[in-house]
Structure I
Amino acid sequence: MARRERYLVGLDVGTSKVTAVVAEILEPEGLDIVGIGVAESRGIRRGVVVNLEAAVESISKAIEEAELMAGVEIDSVYLALSGPHIKGFNSRGVIAVAGKNREVAREDVRRAIDAAKAVSLPTGREILHVLPQDFVVDDQDGIGAPVGMTGARLEVNVHIVTGSQSSTQNIVACVNRAGVAVAETIVEQLAASESVLTDDEKELGVALVDIGGGTTDIAVLSLAGTVYSKSVRVAGNAMDEAITLWARKEHNLLIGERTAERIKMEIGSAAPLDKSKSFEVKGRHQLEGKPTTVTMTDGEIREALAEPIRMIIQAVRDGLERTPPELAADICDRGIVLTGGGALLQKMDERLRMETGLPVSVAEDPLSSVVLGAGKMLSDFNLLRKVSIE
């Protein structure tokens, strides 16, 4: 939170940018975004700290910019986490209902969730979120809120999200060294889902694909709960690297990351364009060492991007294949929602539609989905409680 209790702050430390958002809590209920700070991300690669000092500097810059706009001093934040070290799996907890009348109490729900999260984890991993999917009271399943119901046996199905302790601790240490504390950590898929998905979509079944800078985060949601989540190490930056390698291999042209990103946005595509495009690329000839200009076409850039796009699509298909069969029909109806900067790649939605056979839509504001979703979670303490492991 900021210095005063009526302010809450979200922080998204991504591979491409660091974003801080300051929200003012309005009475009786509501939220007003009063400050946003954005800084180029340095020292962070695929959600992992690779240069602590550079990461601290980027975080500090974003926070200072948000403070200046909001006119408040920030002392703690809600931190969005991402990276391939974050993994999810499903678990189940079963307990006997306590009490003479066999009426399910909040304590019974807590005990059932505790039983579900009593799992053995590899050394160095920790539980980040325990997300209840549904409850079963005796033989009655699909229950969302069991408190007050009568039964002898209570079961809960949960989705457990885990992460690397060291990766999380290093990100938190960077935030601390920037002069602020971390009040809570929130996995990016959850924050994004609160921003871009409707309650009906989360209830009936939908897949969320967030193509960021360093990672692509995939989440399948149904019955208002998460049934599958995964992060893979291929996203926007991998596309830029593929274009850089293509320019060097095919044209002996050395270009930087920003030039590669501009090529991607101008003529890059995941499927053939309706009208061919070309782009003049300026760089340095790797053999002659002098400035050179080369004309590239959308066709060759599409060929350069073929492998990272294939890997993203395969990760999405893996997630859909691991969705429980009874939910597959629901996912087929609602399909896939794309968000993140990679969602802006031309024809990405069309290519994903062709490969999966599912309807695909792009979020209204894909670049800001995580930080806006974090803002929504900041304004709703029930959402924050939902993602807490306590």
Structure II
Amino acid sequence: MRSLIIFSGLLLAAWISGAAAQQALRPEVGKPVQAAIEALKQKRGKEALAKAREAQAVPNKTAYESYMVERVIGQAAAAAGEHGTAARALEQAANSSAAPEGERRQLVAAAANLYYSMKEYGKAAELASRYMKDGGTDGAVRTIYTQSLYLSGNLPAAAKAIAADIDHAEQNGRSPSEEQLQLLANVYDKQKDNNGYSRAMEKLVAYYPKKDYWQSVIYGVTTRPGYSDRLAIEIARLKLATGTMRTVEEYVESAQISLQEGFPIEANKIIDQGYSAGLLGTGPDAARHKRLKDLAAKSLAEDQASAAKDAGQPAKDGKALFNEGFNLVLNGKSDKGLEMMEQGLKLGTGFRRIDHAKLQMGYAYYLAGQKQKAQQAYRRVQGDDGALTLARLWIIKLGQAS
């Protein structure tokens, strides 16, 4: 914010020099004003302020003389480090009937900046708002406005203003800044607005797909009211895809869930990744990890033997056909597997929650490298137990470069 104060100060000094030549000031006013301007040029702020106060003490000044004096006091006080005096003087100059219309916004902007620097956020927001209503377009003043709303505790107004800035950027084909999105998420979080926070975080991972943001937004799905624990396997799959599975327990629990769901090949892949990451097979629980690895390998062998035995047998219901197809996808037989999964969905029998199956359908297309069909599958997902949010996150992930 300091740069705006300096810029405004130089602008004021240049304007005052020109204005003094345009309209005559009485000698008792004009002489100390000119002396103040000369002192400012030589960066002697305190001397300039003393001279300006001499002009201020002259009685019966015209509106224009008072306006000029306040402008000089504002500039001199800012140079002398008296920001409170400077802010009040510039605000008063902006309110003067003698202030040229084209100069009011600059004065208001400089005053808003000074109030912000003094942490008088309510006043800074008021003047920044006035600047914008008068047609000002400087982005720095807009930043003062939103930051002041936030820092003053006016969170609803801050959220509204920041969201409007983000919408404006998107509508004009620009990416919102990372700082804007972070601030909006923080405002919603302070208001305990879970829906708003989730939207802001989704935009963060869409525009700035950092692992920390992905980790936060995925965690947010699991803590929202109504979340179904049956989605734990889908949470694990998204973590694997975004590189945000980071702890031993995450790998262990994910592998165990895959085994429980009847997908030992997936469990084996998760365990292998855990070993490759250096998280499994080490430390005091290394033996436990080895037992899990052996169990997954045994389950896979049994599953493959059972699949060979049951080959050609009709599936009992849609869910069984769907799971058989998913196992084929996991084994690299995508064409046949995806066909069986779609057939199982059409049958619709045996599924406890069809939207969870639709999430798995999208994941199967993702594993098969068919991003467009994966996105289409995720767009079919509904539900208020976290499935819809996970689908949106997958669509974001699929729209990003690998």
Structure III
Amino acid sequence: MIRKICVVTGGRADYGLLRLLMLEIRKNRQFQLQVLATGSHFLPKFGFTCREILKDGLKIHARVDIKPVGDSAVALGQAMGLGVKGISRALAKLRPDLLVLLGDRYEILAAAAAATLAGVPIAHLHGGELTEGAYDDAFRHAITKMSHLHFVSTPIYRKRVIQMGEHPSTVFSVGALGVDHVLTTKFLSRRELERLLRFRFRKKNLLVTFHPATLESGVAVQQTKVLLQALGKLPEAGLIFTMPGADKEGGVIWKKIRAFVRGNSRAKAFRCLGSRVYLSLMKEADAVVGNSSSGLLEAPALRVPAINIGSRQQGRVRAASVIDCEPNSASIQKSLRKAFSRKFRFQCQKMIHPYGQGGSAAKIMHLLKARRHQSMLRKKFFDQK
């Protein structure tokens, strides 16, 4: 019997990670892939990234447009409510045997709530992680408790999910899909990137992605200001900014970066680069700067130093190539000097990536084929002895 596997994607970040798994599910004769797209995929402001799904030859079986009008707490709360409503309708029509969710965003929490009410088992990726500076941390743990299969990225996270009462037989450490993503990408050359982006690489080049730390309300302006101050003291460096996603206070970061770019010919900013271009830029960069999870997952797989600013990613397992720093100009400048040093760059080439060496999609596929999903719905809390 063919089982219907519905994968939910809410935007550019999770689609880049889910893409390979989705293609593997589509190829397998035991499964029928269903794609449910929501979140920022349909917003021109974020690059209308639903086109990336179609470009890969995948069909979008359900579109749930949650229409966030702004980045305030009220706007995002209303969008999450629309997500539960729209995804509930989609699930009633698609009737999947399993829902696959990745991560911790509010639209993914909406999908988990809708699936729980509909009696659809959930397979959750990247549970057990911590991002103590963002409300996504609470969302992730809530999704874990609504899920029935758990594909975590390190043994530490497996232990944490079991600590939350999930049975060990349902929790699997498979590594990070982001590593698969890096290992299977056909990178663009530096010359191709320059032509495509109309950007000239300098002696040193930085890829910058900075998001609001959503649990630190009102600090996004100041933190962006000190980041730009530090970058402004590197007149020889080329800078490529990717804009933050649909998070609370993301708009103020956009404004600050736009103003900075207008006054600096060596800097360019992009709404959405697409995963191939983004990873190709990361490969060419001397360092990744900001507080994106890609600095902890993908950058180490490329042996590229990552400067992680502030509390957003606090609590996540780190590779030795990640430099943590405070959100102030002096600390960022010090971290940049370390990232540029020959000694540190040599260390990055030798370090072991804690999120694995690839093969995550294949491991997940093997585990999905071995499971009968409806039998998983009734869970018991696992008490540790």
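Once distance in nm of label points 7 Å out along Cα→Cβ at positions 58 and 74 is calculated for all of I, II, III, which comes out largest?
Once distance in nm of label points 7 Å out along Cα→Cβ at positions 58 and 74 is worked out for each structure, III has the highest.
Using helix-only ellipticity at 222 nm (-39500 (n - 2.57) for each DSSP H run of 4 or more, over all residues; to 500) as the calculated read-out, with -11500 as its value, let me know the right label among I, II, III.
Source structure: I.
Can you say which of I, II, III returns 1.37 when Cα Rg over 2.2 N^0.38 Å, for residues 50-97 alone is computed?
Values: I: 1.94; II: 1.04; III: 1.37.
Clearly, the read-out refers to III.
Output the label of whichever structure in I, II, III has the greatest value of distance in nm of label points 7 Å out along Cα→Cβ at positions 66 and 106.
Comparing I, II, III by distance in nm of label points 7 Å out along Cα→Cβ at positions 66 and 106, the maximum is at I.
Out of I, II, III, which has the highest value for Cα Rg over 2.2 N^0.38 Å, for residues 258-361 alone?
Between I, II, III, the highest calculated value is found for I.
Have a look at I, II, III and say which one yields 1.53 for Cα Rg over 2.2 N^0.38 Å, as calculated.
Clearly, the read-out refers to II.
Only the coordinates and a few stated rules stand behind these numbers; no lab work does. Remember, predicted model here, so these are calculated numbers, not experimental data. Cβ atoms are built from the backbone, for glycine too; each structure is taken alone.
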